[in-house]
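Below are structures written as C-alpha cells.
The numbers here are math on the coordinates, done by the rules we state, and not lab data. Model, not experiment: these values are computed from the prediction. Cβ atoms are built from the backbone, for glycine too; each structure is taken alone.
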Structure I
Amino acid sequence: MREKFQNLALLVIRLIVAIVFLFAAWAKFSFWTAPPAGFSAGIILLIKFLSIVEPLGAAALIFGFLTRWAASGLAIIMVGAIVVLHFTMQISFFTTPQGLGWDYNLFILGNCLAIMAFGADKWSVEEMRKNYIKSFES
C-alpha cells in the first residue's frame, strides 16, 4: 500500500510541475512574434529558448521519460528565476497582495529536487522500458 501511495504521489508531483512549466512556456510564445518593447535582444533570446525547453521538460515529466534529467534542467531554470527575482528585481520572498514573491519559484524548485531524488514512479515510460528489457533477459 505504501509503495502505491508513493507512486501516486510522485506521479502527481510530476504532473503538477509539468503543468506549471507548460503554462509558463505558453506565456512566452508571444515573444516569437511580437516581443514587448524594452527587452534586450539577449533577454528575448533567453525567453525564446525557455519557450522551447520548458515544454520539452514538462513532456518528459508527464511521460516519465528521462525524468531526473528533465527535473534537473527545470530546477536550473527555477534557480535562475529565483536569482533574477531576488537579486536583479529586488523581489521579496513572500507573495503578498501588493506583489509577487519568489516563494512560488522555491516551491517548484523543491518539487524538481524531489523528482530528481526519487526519479519516475512505476507509472512511467522509464519503468515500462525497464520491464521490457527485463523480459528479454529472463
Structure II
Amino acid sequence: MPGVIPDEGELQMLAIATGVHAPEALAVRLYVNDRVPALADTVADYAEMSTHGYAPKLVPVGAWTGAPATPGTNTPAKAVAALLSFLFPTPSGPPTDVYGYFLEGADSHRLWGAERFGDGPYRVLGTAGDQIDVTPTLKLRTGYP
C-alpha cells in the first residue's frame, strides 16, 4: 500500500519549508498493531514494537534523496532514504507480527508518515537472525486514482 503523510506531517513539512521550524531528523519505528494508516493519525495511533531486541533507526537531516513526479502522469514526487535493516538479535517472547513502519520527528515528535507493508505482516519469530528491511519513503500525494 502507498504510504500516507498524515495531516500533522503535512503541517510540520510546511512549517519547515517556510522557516517556522528547523529541519529535523526522522525516527523510523516499526508498529505491531493491525492498523491501516490514515490522514488523521498521530504517533499515538501506532503501537511501536518493543521486543526481540528491537530499536528504532534514525534518518538524519540531509540523508534523503528526492525524485520528481513524472510529467504527465499521476505519480507523486517523493523523498527516499537508504535501506534500513532492523535486526533482531535477542530471542525474547512469542512471535511478533510487524504491520509496517512510521516516521516520527525526532524533535517535534509529530507523525510525518506511515506505511503498512503491502506483503505483510512480517513475523519476527524470536530467533536470533530475524530481519526486516525498510526503505523509508515520503510521497507528496498520498492518494490518487
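Could you figure out which one of I, II the value -24000 for helix-only ellipticity at 222 nm (-39500 (n - 2.57) for each DSSP H run of 4 or more, over all residues; to 500) was computed from? Only one of I, II returns -24000 for helix-only ellipticity at 222 nm (-39500 (n - 2.57) for each DSSP H run of 4 or more, over all residues; to 500), namely I. Computing distance in nm of label points 7 Å out along Cα→Cβ at positions 99 and 123 gives 1.8 for which of I, II? That value comes from structure II.
Starting from the value 33, 18, 11: which structure in I, II was semi-axes √(5λ) of the Cα gyration tensor in Å calculated from? Answer by label: I.
Tell me which structure, out of I, II, gives 0.90 once FRET efficiency 1/(1 + (r/R0)^6) of positions 51 and 67 (r between Cβ atoms, R0 = 30 Å, to 0.05) is calculated. For FRET efficiency 1/(1 + (r/R0)^6) of positions 51 and 67 (r between Cβ atoms, R0 = 30 Å, to 0.05), the value 0.90 is produced by structure I. In this comparison of I, II, the computed figure 1.8 for distance in nm of label points 7 Å out along Cα→Cβ at positions 11 and 107 is attributed to II.
So mean count of other Cβ atoms within 10 Å over residues 19-26, computed for just one structure, reads 17.1; which one of I, II is that? Derived from I, not from the others.
Taking relative contact order in percent (Cα under 8 Å, 6 or more apart) from the coordinates of each of I, II, which one would give 34?
On the way: I: 28; II: 34.
So the calculation was done on II.
When distance in nm of label points 7 Å out along Cα→Cβ at positions 59 and 83 is computed across structures I, II, the figure 1.5 traces back to II.
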